[in-house]
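These are the structures, in structure tokens.
Quick note: the coordinates plus some simple rules give every number you see, no bench work behind them. These numbers were taken from a predicted model, which means no experiment stands behind them. Cβ atoms are built from the backbone, for glycine too; each structure is taken alone.
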Structure 1
Amino acid sequence: MQLQVLFEDNHLIAINKPAGYLSQGDKTGDVSMVDAVKAYIKQRYGKPGDVYLGLIHRLDRPVSGVLLFARTSKALTRMNKLFAERKVAKTYWAIVGEQPKQTEGKLTGYIYKDTNKNKSKILPKADSNRYQGAKKAELSYGLIGRLGNSVLLEVKPKTGRPHQIRVQLSNMGTPIRGDIKYGYPEPNEDGNIHLHSRSLAFEHPVKKVPVLITASVPRNDQVWAMFKEIA
């Protein structure tokens, strides 16, 4: 796998994750981005033995875009704190099949993750007897453009709940293209979905300078290619 490295220093490394790859290993045993980035660091810097790499956040397997790792334990601890304190500005792009009734807005709800089904759902309140542990989820969205039945939205999640963007857009009546798990009528040919982690912005955990990391959309995808003048 040839990695597209977006940012790299002694403390952090960010790559443009291709859709269809795991962020980290699971029971399938498939190659993950953790594996790929460790191999890249080992080869580039000639490091013997194991390479330290901390996964700061995750992207779902069918999602592409900015994925950030820590190269030191100090950076991992500090970045985890920034994420927990909501001091990382996350921007996603999503292509949906229906234009929202309002071209921009905010979505708020409570998300419960069914780990057995690996699926989230929106609830009207935080807790119920049946769904214990639901957490508040907030995001804002805005219309970027439309070509035919493909509508490009910019989404800025305030929280980081499981499958948050996917389930909240679906609940609004605008499921993401290819996302049959959350209501889109048909899958994409490659099994992925049109959700892309466009950028991350934060203060560097060690150098204390502003960092903005931006990822281009998948190059070989015909639907994304329709928005090439924007992307």
Structure 2
Amino acid sequence: MKILFLRHGETKGNREKRYVGRRSDEGLTDEARERFLTAAAGRMEEIYVQCREVSKIITSPMVRCVETADLLFPQAKWKGVPRISREALTECDFGRFEYKNYMELNGDPEYQRFLDSGGTDGFPGGEQVLDFKRRCADAVGELIREDMKTLPENREGGCLVFVVHGGVIMAAMEAFARPARGYFSWQVKNGAGYLCKVQENREEPFGFELTDVAEISVL
């Protein structure tokens, strides 16, 4: 069984280097949609082959993720493949930093404290980083474990697709990828992600680990 993690396409806020979290439900830019419909088309054919049979397409409920999934895995081509949305897979709540960028936050004492912490402090008025990572990892872990139990015949050939946010991917990879790496080392650009193999490991909390990790980009 394989897992494909893909980050959603670029939004206006992404382009402007803003903290685009769960309070900013914006869609993709026109350019991002066009790129997915053209340049992504050929690359996705290669990814389809690597993924083989897709068992589920899972997204955050936010527009940018749903829209990306619909462009890369169109309903007409993937008839019968369940599409699942999970609230727990939304991006972090950036609180008072939401939809602001470095230039707008420069000189803010709370922002400076956040930078000094190496990005590990919580967001004022928003979510604690550890809480965010835990909810994402738990949601991903439960979905993978559920698929392992209900579709045992697809463990070798099937693929579970996650079209989510960059922070969600980082949290999941930090929790499950082996060999282990730190959270920030798993950052990916819009339209990129990871293809992994699910390896059963009963010593792990969810009964699996992710191995054979390959970086993926559809652009």
Taking 110 as the value of volume of the Cα convex hull per residue in Å³ derived from one of the structures shown (1, 2), identify that structure.
2
Which of 1, 2 yields -10500 [helix-only ellipticity at 222 nm (-39500 (n - 2.57) for each DSSP H run of 4 or more, over all residues; to 500), calculated]:
2
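Comparing structures 1, 2 by relative contact order in percent (Cα under 8 Å, 6 or more apart), which one has the largest value?
Values: 1: 20; 2: 33.
Top value of relative contact order in percent (Cα under 8 Å, 6 or more apart), among 1, 2, belongs to structure 2.
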At a computed 4.9 (distance in nm of label points 7 Å out along Cα→Cβ at positions 10 and 202), which of 1, 2:
2
